[in-house]
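Each value in this text was obtained by applying a stated rule to the coordinates, not by laboratory testing. In this text the structure is predicted, and so the values were computed from the model without any measurement. Cβ atoms are built from the backbone, for glycine too; each structure is taken alone.
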Structure 1
Amino acid sequence: MKPEEFTVSESRPLPVILLLDSSGSMEGDKISILNAAVREMLQSFASEDDISAAIHVGVIQFGRTVGWHQPLLPVEDVIAQWSDLAASGKTPLGQALTLLRESLDDRNIISSRAYRPTIVLVSDGKPTDDWGGPMTDLLSSPRASKAARFAMGIGADADPVVLTQFIGSAGGTRVFEAHEASRIQKFFRFVTMSVTTRTRSGNPNQIIPADPDDYDFDY
């Protein structure tokens with residue numbers, strides 16, 4: 001066989017999409033701790049060296065603007081260009097859910113080779129736009145219905161109805177409540193562990209039910 005006939009097969013991507021509340025009510029400690037938790041997650045993903053899938057990360061923000069704060073890219077590229085979220089504006093979750101659904105269905109964003117995505121919703125308040133229809137449309141889409149879905153409500157004003165509907169029965173978990181900084185960090189460490197466990201397995205498409213409170217993260 002000639003040298004040029006050798007091909008190197010690329011690892012299939014495992015998309016991780018964070019849907020993050022950047023509304024004005026997140027200003028202060030909440031947005032600072034959220035940014036720190038995301039940075040820690042990215043570094044943990046990048047440090048994985050025994051994996052059977054390539055972790056890609058993207059961030060959709062919903063606040064003063066709705067859009068891709070960070071396009072979906074290999075985690076090393078995300079780290080190189082990451083900028084922290086800033087808090088301002090209202091909570092247009094419905095628009096963010098629509099963008100997420102359109103992106104999940106777009107093969108130019110997530111290829112047909114990709115493993116089941118992990119999608120994570122974090123919010124500290126009630127949506128300020130129509131979210132019911134966009135939520136139904138999202139959960140009816142093939143990729144979202146098969147994805148590992150996690151949700152965290154920050155503080156007492158987070159809407160449990162919205163967050164519970166988002167996760168449904170996916171992953172066998174529940175809405176995670178964060179009333180203090182350490183809880184935000186614990187949630188993101190749990191999501192990190194869930195993703196890396198899949199990448200190390202023989203079948204990264206398999207989603208193993210788990211609950212954040214089953215784990216004691218002491219770092």
Structure 2
Amino acid sequence: MKKVVVLTLIAVVALGATLVAAPKIAVDNAVYDFGTVLEGVFVTHSFLLSNVGDEPLTITSVRVACGCTATALSKTNLAPGESVDLEASLDTSHYGGRISKSIYVESSDPEDARLTLRLTGVVTQPEPYHITISDFNYLFYLLIDLRIPETYATSHLMGAVNIPLAELNDWVSRLPEGVLIILYDQDGTQSDLAAQVLKDKGFPDAKSLMGGFDEWINVYKDKFTIYTADD
């Protein structure tokens with residue numbers, strides 16, 4: 001009889017242990033207070049997600065509120081004791097006052113299938129002379145002078161970088177994607193060819209300045225033009 005009781009107790013304990021075993025998600029800090037920032041500033045923070053349970057945890061999705069972004073997790077399956085960083089950012093453009101934005105992490109945790117993280121803080125109005133990096137990114141363009149270095153050194157448009165046409169292919173891997181690229185030469189003939197080359201290589205926003213440097217000087221004279229001291 002005692003043997004039966006002992007075996008029964010062992011079975012109950014084993015069953016209880018099986019029932020208790022489960023994945024469990026945890027975070028180092030569910031709320032990140034970024035303090036006070038100017039409108040337009042990007043707030044970034046890294047949340048550390050961990051599996052503190054005793055069974056493997058699967059993170060099935062990460063959803064963000066409007067204005068937030070989150071980078072893809074380096075891994076979505078966590079063994080017991082494993083952790084992963086969740087990089088989150090918030091564009092504070094068009095917000096003001098105290099704000100709170102949520103990030104939802106859904107997982108196989110049976111007790112907390114949706115973990116809520118928050119980015120919170122106060123957004124104040126910038127000065128009239130400020131420009132946000134998102135606005136600057138929207139306005140940004142790359143101006144390329146395709147002429148030989150000697151001609152470029154004599155005179156060129158302000159802000160232009162010198163990449164001779166013969167070297168353009170060598171620069172393709174270093175050119176920014178998703179940015180307006182304006183190319184010019186002396187009269188617009190080489191820049192037409194260069195723009196087509198870049199379009200074929202995955203730069204749909206590459207443009208040729210019609211008429212080139214000569215046409216700019218003809219219409220706008222010395223405006224936005226840099227000359228050497230000798231000139």
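Couple of notes before you dig in:
- At a computed 19.9 (mean count of other Cβ atoms within 10 Å over residues 151-158), which of 1, 2: 1
- Between structures 1, 2, the greatest calculated value of Rg/Rh (Cα atoms, Kirkwood Rh) is seen in 2.
- Among 1, 2, structure where helix-only ellipticity at 222 nm (-39500 (n - 2.57) for each DSSP H run of 4 or more, over all residues; to 500) as derived comes to -7000: 2
- The greatest value of distance in nm of label points 7 Å out along Cα→Cβ at positions 87 and 191 among structures 1, 2 is that of 2.
- If relative contact order in percent (Cα under 8 Å, 6 or more apart) is computed and equals 16, the structure in 1, 2: 2
- Among candidates 1, 2, the computation of mean projected area of the Cα convex hull in nm², for residues 47-102 alone that gave 4.7 used structure 1.
- Which of 1, 2 yields 49, 21, 18 [Cα extents along the principal axes in Å, for residues 23-126 alone, calculated]: 2
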